[in-house]
1. Of the structures P, Q, report the one carrying the highest value of distance in nm of label points 7 Å out along Cα→Cβ at positions 6 and 166.
2. Which of P, Q yields 2.9 for distance in nm of label points 7 Å out along Cα→Cβ at positions 102 and 142, as computed?
3. Check the numbers for FRET efficiency 1/(1 + (r/R0)^6) of positions 14 and 94 (r between Cβ atoms, R0 = 35 Å, to 0.05) across P, Q and tell me which is largest.
4. To test your reading of the models, identify which of P, Q gives -14500 for helix-only ellipticity at 222 nm (-39500 (n - 2.57) for each DSSP H run of 4 or more, over all residues; to 500) when calculated.
5. Of the structures labelled P, Q, which one yields 13.2 when mean projected area of the Cα convex hull in nm² is computed from its coordinates?
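Bear in mind that the values in this text are calculations on the coordinates, not laboratory data. All values reported here derive from a predicted model rather than from experimental measurement. Cβ atoms are built from the backbone, for glycine too; each structure is taken alone.
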Structure P
Amino acid sequence: MYDVFINFLGLFKNIPPTDAAIIEKELSHRKVMEGEVLLEEGQLCKEMFFICKGVLRIVSQNEKGNKMAYFFLKENQFCSILNSFNNNVPAAEGIEAACDAELIVLKKQKLLGLYEKLPYLKELITSITTQALLDKIQVRNSYLGEDASLRYRNFLMRQPDIALRVSLSDIASYLGITQQSLSRIRKNMR
């Protein structure tokens, strides 16, 4: 399982076998079930996850107090609430399993220790997570200003693998529409 993580990092920088062994010692593996909460909104984020299998969702409460899916992350992506993780402030969002998932867990203290042993690792992980954050913003912005039907069609085009694995209520929440509207849209597409 850890080799998936090392191989992913190796796409961006050569990881010598001795360094891979050092990294692997600091990792842990976790299986989570759909709906499992990994981080509650308001808690300090002390873990970064690398998704080996499954989908995680970033959630936050809207002004009415309803939990809304803000973003989905899938295989070969890091998931954390970076502001909380990096700055030791309460997380503005939470993290939940959108479906059953298998994760590599990087605990903050162990990751900081790895950064001391392997200084290039901090730059590597920061670069990957920064690019992912920019990609996330671009995807979210691509749905702005569109009607519900077009948002759903674009979601299916941009994130079809996510659409097949998460609940319709999560999709509706993510797109900012009601489940009834989503059902109507889906019915009209047939």
Structure Q
Amino acid sequence: MIEDLKKDAATRMKKSVESLRSELTRLRTGRAHTSLLDHITVEYYGSQVPLNQVANVNVADPRTLSVTPWEKQMVPVVEKAIANSDLGLNPVTAGNVIRVPLPPLTEERRKDMIRIVRQEGEGARVAIRNIRRDVISDLKALLKEKEITEDEERRAEEEIQKITDKYIAEVDELLKAKEKDLMEI
């Protein structure tokens, strides 16, 4: 019973950390990486599909992405989708290849990005703490129903706290790495 609660808590906390990791990869640093365009969708035969399902996305150089749509008629559609995205990028088309240069980040923009990173990190920490709270309330319910003893409940709470601390530390490491990445010129 207690082991199931601990496994569930660890699984849910791990998902929170993974969610934060995917959010942070979306935030643009000075370097090009293909996951930057992952959340962009394009109109393809009447439905919205992710960009990576209609085009090949590669890193041309550290500051440029190249996007090669698989069908020629998709070039203007993909270019428009990238231009209209929330990333503030200006794609340039050369035949079938769309080049997406990443402008260098200004100091002000870097600080804004760090603020966003910290907000995302705090959201992940809150999610992890909420999971801990839920599990502890489940433990208290088990104690109330006399399915576990007070000692078992106390020991389980300590173990849940250790699991929580582990995942909070992971969040802090992710944030530290992303902030360092953002401050590099």
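1. P
2. Details: P: 2.9; Q: 4.5.
Working through the options, I get structure P.
3. For this comparison of FRET efficiency 1/(1 + (r/R0)^6) of positions 14 and 94 (r between Cβ atoms, R0 = 35 Å, to 0.05), the top structure is P.
4. Traced to structure P.
5. Only structure Q yields this read-out.
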